[in-house]
Structure P
Amino acid sequence: MNLRVAKSVLACALVSASTLAIAQDDAAGGVTADDETAAGNVILVTAQRREESLQETPVAVSALTADKLEQLAITEVGDLGRAVPNLQVLPVTANPSALQIGLRGGAEQAGGLIVSEPVVGIYVDDVYRARLQGANAQLGDIERVEVLRGPQGTLYGRNNFSGAFKLITKTPSPSNEWINASLSYGTFDTIIAQSSIGQGLSDTLGASVSVLYRDQGDGWIYNRAQDRDVGQEENLVVRGKLALDTGPLRAALSVSYGKDTNDGYISAAGSFPRVPTGRSDFVSADEATPRFGNDPYVTEFPQDSFGYTETTAISLNAEYDVSDSVTLRSITGYVDLNDGWRWDLVGGFEASPGVYSPGFDRTSIANANQFTQELQALGSTDGGLEWILGAFYFRESADQSLTDNIPIFFLFNLDPTTLDIKTDSWAIFGQATYELTDTLALTAGARYTEDDKSFDAEIQSGFGMPNPRTAVALDRKFSAFTPKIGLEAKLSDNAFAYASISKGFKAGGFNGLSVLNPLVLSSVYDEQTVWAYEGGLKLQSSDRRLTANTSVYYNDISGLQQTALVGPGSFAQQNVGSASVFGVEIEFAAEPIDGLNLFANIGYQDDDIKSLDPSSQAFVAGAKNLPLVSDWTLQGGFSYETPLGNTGYLSFGADARYVGDYWVEVTNSYFVDGYTRVNGFVSLETSDRRWKLSLQGQNLTDEVNYVSGAAGLPFPSLTILRPRTLQVSIGYSFD
């Protein structure tokens, strides 16, 4: 325990040692993004690659500031679904740093593979992150998170089929200095220490350093085969940033390192009732029963499992004002990723009394590195024209080795399957908005993207002495033209409406989850496209105490890419057909009285598979619906702050999220019934707003929720969310 505490305190000590270097002046610091998002002020976003008011941005955007993230205890990307309508962000069968994401009909459910790419683009300081491994990033030192809903095929490049996550970190300057530190302790012996310092070094130069360390010392699922709790995690994130602002030239160099080590993916030991012959309905996750008594948090695999993800990222963002109306911008990024995991997909099984065996034991070791370069020119004219032109280049090289031990079917380990993929992608794009009148504007844009991918793989294809192996060598190009046209109208100072038609694109690719099946490994799936029709209305009261934003959309999807079980241990991504999704999203926020903040989000979706390829597993199973599409998602909550005389402030609040029924995978073999999880917090803050003591609770009603898995195996794989957790924190903040 001493070593863990020492690591935690070290992060806070970095800030404490630097405190004397910053002038403790309440007047220090200018208007930051956090100031702009305070009650009664304007929320600024960069969804269209330029800074503008959220209420006058013709895109469906959920903007979460640092204060909002803290209030909702959103500490990692995987938590974002709790605050965004119609968004599903769930664990995936890899390790806790990887995700499966579903949004507006798009879904990617094989996030632990180097051949898998997201349907939602993930950006850190405008640098694209290609891998879903490591996507569940810890949200330390974050100024703002923007979740763009709907295809971003014009301005954001690769694989922004359903939307984009934008993580914006703090940028230091002489007018934006801060110091933050906190230390927390919670359920499962969890220690979290984080600190961040930003300081001006001269009139034009600023620097910042941030550290986040998290150690969950105890697991939350009991492994009866090993007689211990499993599910431990340890995270470390360090970021340094150097920012220059000379007036016409602005540049920021960022270097970050993150490491996540854990017990890997943990499958809960549950059982579905057998489906009687001739039964016409499907199996619900609510019908799953714990394999051992009434305890759902139990598993029984005898082998050690693990997971790790190590990410190093370097980025340089620079822009230069050529004139008052024209700016040139460069965004350069490099990301190196090392990822590995071992887990039992079905949680093992008891072969005989007291004798345990693996059920589906898979090990992966992967490495990837990417380079991106984006160039932009953007400007405006006195005649009411705003424009942006750009070019984007992406190069990635990645390899992965997969080893399987499946005693259910075989008696020994299979030889490794090796995967090697290289991708070169480039794009050119442009978008312009022209003011037709003082209140009406027309937007038109387009992007051309071309992906060139090569894939080399080798797999065991039978049994012998030695085992026969089959090599696969593939090369494919995928391209798309993705236009957008839209109208926007400023109906009044407090009402804004927009309508748009746009196209989204996700490149095709290759398959890697294959056991003794070269046909799966050599199969190629084509690109997936969507035509999106959307209209929105953004309303705000004149005193900015009430905001109501609504979007209505219809997505027409072709070449639908979905993952399905195609044999013992083999999962293939297939183009299964075409589908449509109709949806409504409403985001509501209000401050009816000083200190009381209310919010509510409503998401409704109606999906329909219009046609299926007869060769797809979805057709064979008679699927009718898309995976990870809930009919309803409802989120709501409040926070209230009241002064305690001259001593400080008391704050408390709660939020709840309801997720409606959804199908787990494309063959519709089983679905998750709607469920609700409730969270809350209470905090005490000193009168100078420097010190804060808080208590936060997640899943306060201690609900048991199976949310994903695979039902087509001899022993079902069940992904279960965590039970109730509590956390107490003490923090210091100065800005």
Structure Q
Amino acid sequence: MTPVRTRLGLAAAMGAWSARHRKTAVFGWLLFVVLAAALGNAHGSTRITEAESIPGQVSRAARILDEAGLKSPAAETVLVQSATLGADDPGFRAAVGQVVAAVDATGKAAEVRSPYDTKAVSADGHSALVVLTLKGDPEKAVDEVQPVLDAVAGVQKRNPGLTVVELGDASSGKWMQDQMQTDFARAEWTAVPLALGILLVAFGALVAAVLPVVLALTAFVAAAGLVALGSGFLHTSSDASSVMLLVGLAVGVDYCLFYLRREREERAAGRDAATALAVAAATSGRAVLVSGVTVVVAMAGMFLTGIATFQAMAFSTIVVVVTAVLGSLTVLPALLSMLGDRVEKGRVPFLARRRRPEAAGAATGGRFWNAVLTPVLRRPLAATVLAGAALLALAAPLLTMHTAKLTFQQQLPAGNALVAASQKIEAAFPGSPAPATVVIKAADIDSPAMTAAIADLEAKALAGGRMHGPVEVTVHPEKNVATVGIPLNGTGNDTTSNEALRSLREDLVPATVLKVPGTEAPVTGSTAASYDFNRKMTGSMPLVFGFVVAFAFLLMLTSFRSPVVALTAVVLNLLSVGAAYGVLTLVFQHGVGASLLGTAGVGAVESWVPLFLFVILFGLSMDYHVFVVSRIKEGHDRGLPTRAAIAHGIRSTAGVVTSAAVIMVAVFSVFGSLSMQVMKQMGVGLAVAVLIDATVIRAVLLPSVMTLLGDLNWYLPRWLRRLPDLSHGESAPAATAPATAPETPMASPMASPVGAPSRR
């Protein structure tokens, strides 16, 4: 019989080409990874500047200072405090003198000011602040501050009865930089062995387990180089690098897992090596392609925020996902073609005995999944109501969510020495660690009118009750620029601080310095940064949400040719995201269960985390949805009734969904164990959402809802039939008959070519 030629989809065509040109695909991939990494390393990364990172008045203030060539030197403060001695006591004065002398002797300080000169003595007389600035470029101060820290530590050692601690931009920046490097390294060395161990359990063979991890890591290395190369026109950030590792490892391993498990399943069902690989390329390869495109589309929504940090994250994630998809569709089929059944080499005896053959697993789904799926399919309405109510209950705390750019104290772990120092300084000198700064640009900064206006601003700020002293005024006559530092009441990002900021911006500044013609006076500072970032993010969220949901719906519609399937996917994803938001709010804002994660409730969720979680989760959850629904549709297109097709799809994907979910949850949980609060929030949010998505959504809600909808799942209105059709890639080349006995429909999803009705 002459074989029927079928048009292959993109994924199937790429897999077929790679299998035919194995050496070209493998060595081409290696060359690509090496070149991308080498060129990226040679180019280096260009980081986001302060003027780019925060929108609004904060950005304008940074540009005024940059244009004037003014860089605020890195400022440090040293607190000298005693529970019994007053600032005028000889012992106290001696300790202050030791601090000034020791810091000055390092040669790193441009200026050291005694509290007896600046009047920086607390109201109770038991605390004093030595104020200093560091020499050189403030952006490099973190590399120069260590001798000063050592000098202050030496004074503390000589005066055990006093508290002598340092805090400032450079000292806190150094701690965070060092901690980020430590955490990043720990994440790499923890997540990779975890993923490898889970894959070893899933496959029971060392080669099969190592393959996805190696491909994921090489994809990350290549993507990191490409991002560095692209940072010349789209600047990157340390947060973007962390996100790229997080997402790259998760999706890279998952995509390879989908592909490899399907190939192994077809081989176990009796297919020859070439046919098994072709089937995997046409089915799992297509699922990987659709899932990857969905993640890219979702991440592209972050560009609509206009916030440089989000754009850097979006760019990094898009690059690593595209690279992972490319590797999964090219080098993976080439390697599988080379290895053949040797991919099962290095089998672990105990694990190998426990594993069921792939074909059997595909047919039955295992005891656990059968125990869940059987009652769900028997009573779909009850399952839908119960699971839906549980997710809505988890999502309920979302209604109380408060987002803010977390302060230094909130970001660091409880009990941290720098946090303790900050709290002591703030208690003795309220507001001083993070004052608001009015950056004034005038036609003539020394004019009598401007001098009077600045004095008026200072007087009104102190008289209003929402701000307090000391107010620091610095004038740069040659640049016609002045800065006015005004401490705000509150913690820095709470309601009290925000109200003080609004009063300063909307009432005091317009009533004073802005009355002088030709004047600009944006207000910056940490409170202003949090406020502006939140406003920009809140304003852009509806646009981003709408963009992501609309494109995800269209992609699912064109992929499955069903508006009902597309709408179901969107609604179920929104439910899992909402539940993740609720858990995030409950744990990190209200502190419920936070101690189990080594942290405490900090009263807020980091500003960018909810939007980031939305786009990432909306993309990643499509991994499972596309993979599972593709198998359901395969069964339906072969002639199975909808309920039987659902049972077949869920059971045949149970093992791979479980393995993929465990890997993602494990990788994300590693980030939830890191020191920085924002990394904890991101990791826990992703882990919870994936866990919910792979269990409640995929095992309960998806089958129950699709069972209730019945044949409506496959309904395509006549007026939509002219839409682009992306579903043709589901077809695989006609399989050669296996040597085994004829298979039942449940035993092999490829008993007849996908897309053709069953003749049985």
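Values in this text are rule-based calculations from the coordinates and carry no lab data. In this text the structure is predicted, and so the values were computed from the model without any measurement. Cβ atoms are built from the backbone, for glycine too; each structure is taken alone.
Taking mean projected area of the Cα convex hull in nm² as the criterion, the highest value among P, Q goes to Q.
Match the computed value 23.2 of mean count of other Cβ atoms within 10 Å over residues 631-638 to one of the structures P, Q, and report its label. Derived from the structure labelled Q. Work out the source of -20000 here, i.e. which of P, Q gives that when helix-only ellipticity at 222 nm (-39500 (n - 2.57) for each DSSP H run of 4 or more, over all residues; to 500) is computed. Only one of P, Q returns -20000 for helix-only ellipticity at 222 nm (-39500 (n - 2.57) for each DSSP H run of 4 or more, over all residues; to 500), namely Q.
Assign the value 11, calculated as relative contact order in percent (Cα under 8 Å, 6 or more apart), to the correct structure from P, Q. The structure behind it is P.
Out of P, Q, which one gives 77, 38, 24 for Cα extents along the principal axes in Å, for residues 343-534 alone as computed from the coordinates? Derived from P, not from the others.
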